[in-house]
Structure I
Amino acid sequence: MALTVEDFHQLTQLLYERPEWRAELRRILLTDEILEMPRVLGVLAAAQQRTEDGLQRLGARVDSLAEAQKRTEARLEELAEAQKRTETRLETLTRDVGDLKGILLEVQHRDRPFQHFRSIVLKARTVPIEELSDATDYAVAKGRLTEGESEEIELADAVVRGRDRKTRELVHLVVESSWGVGEDDVKRAARRAALLAGTGMATRPVAAGRWATPEAHSSADELDVWLVVNGHALAPGDRG
């Protein structure tokens, strides 16, 4: 029997009036998967919300870590700058200590030449600056030295007079003192000794300190300069 429009309206009216029929009709007409769809969608929506909440928390955490990273980098830069300042102060302090040790050693060489240079000369005595100036001034007056050369001689750390241990001849040691003897110290001693020889004095260049560089040893051999290293005198060419 064909379903008429009136029959359909009557059926629709009955379904409105009988909810249990509507549920039964849905069960018959729809598959289990479709019926489960609202619940599944609800589950997915809840999962999506949890994911979004988690992403928000993660974003906040990432922002927090980024800020912490910035603070860490800023602190590291501060520490690096502090380290540079400390290194600079240490370098300055090291130079100051080195200069102070060199000055003290220079004073010892001037005040106690008989102790430090007795392996080179006998009865070693430091020539007073006044006596040295008189000698250089006289040489300048005679045209043997220039004013600049006279001043260069007086810059020597010490001029020590004594008798050569072998020949007993009077000799003047032109001493350059440094805690660590370098090539420049050797060259200064050689140059100033050569200048002092212009006054008519017999001279011998000496570079003295606690230790000497290999370059200082080589230069001493080449320039005929004595080395006094930690109290031990080394003649030119003597590496013992």
Structure II
Amino acid sequence: MSYRFINQSPYFNINEINLVGQKTLSNEELSSWIGPIIGENIFALELNEISKRLIGHPWIKSASVGRVFPQGIYVEIKERVPFAKIQLEQVYVMDNYGVLLGTNEIGENNLPTITGLKTKNLKIGNNVAEEEIISGLKIMRSLNRLSIFEKNKIDNIHITNRHRITFSTHTKNIKVHMRPEIAQKSFENLVLALGVIEKNEKNLSEIDLSFKNRIVIKHDNEVKKKI
């Protein structure tokens, strides 16, 4: 079979694209990012170029493209998963790597929210995974494993600065203050004091873990107490 035949014969012109892995993205949108390849010769396609175009989409984490002879192409993608909302100049949805997937209009309303950041002029697809955000999400995940937050999960992270983060429960009735640089030690102290805190859980409003060797708790209508 000659080179001219395989590159010019209509027998090898693409007439089918098989898309695999999409959950959020429509076939129409994916096809627009792949480009107009129907009717093109299957051997002439630059598969790496198609993959590069696809991973330029903010929702696509990875993409692989292959030939299915004689006239097909398969495209397998892995989508990014919405992980949190972040308040910048408007509310965005981001994945667990910090990539902005879109504005909150995409309907992800049950995600934790990050506030307090001053970053501006960002675009969909930008990565906002600064150290404060990563630390905040890791700490939130650890706190939500504790029994005291079992029925009232922490779902708001307010980053005052890189040295102070405030976490709020879903009902906003309990706040937890922490310094990321001593987060591990503070968490260990909290675990040790958890039994005492839970015995006095009624009207609990604040747990301050900003101090190296003590925990300060506050109940509504009460002064702060040190543990």
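Upon calculation of helix-only ellipticity at 222 nm (-39500 (n - 2.57) for each DSSP H run of 4 or more, over all residues; to 500) from the atomic coordinates, which of the structures I, II produces -22000?
Among I, II, the structure yielding -22000 for helix-only ellipticity at 222 nm (-39500 (n - 2.57) for each DSSP H run of 4 or more, over all residues; to 500) is I.
Of the structures labelled I, II, which one yields 1.9 when distance in nm of label points 7 Å out along Cα→Cβ at positions 147 and 219 is computed from its coordinates?
II
Which of I, II yields 1, 6, 13, 13, 12, 10, 9, 8, 7, 5, 5, 4, 3, 2, 1, 1, 0, 0 for P(r) over Cα pairs in 5 Å bins from 0, in percent, as computed?
Only one of I, II returns 1, 6, 13, 13, 12, 10, 9, 8, 7, 5, 5, 4, 3, 2, 1, 1, 0, 0 for P(r) over Cα pairs in 5 Å bins from 0, in percent, namely II.
If mean count of other Cβ atoms within 10 Å over residues 59-66 computes to 10.1, which of I, II did it come from?
I
So mean count of other Cβ atoms within 10 Å over residues 115-122, computed for just one structure, reads 18.4; which one of I, II is that?
This value belongs to structure I.
Taking distance in nm of label points 7 Å out along Cα→Cβ at positions 43 and 195 as the quantity of interest, name the structure among I, II where it is greatest.
I
Each value in this text was obtained by applying a stated rule to the coordinates, not by laboratory testing. The structure displayed is predicted, hence computed values, not measured ones. Cβ atoms are built from the backbone, for glycine too; each structure is taken alone.
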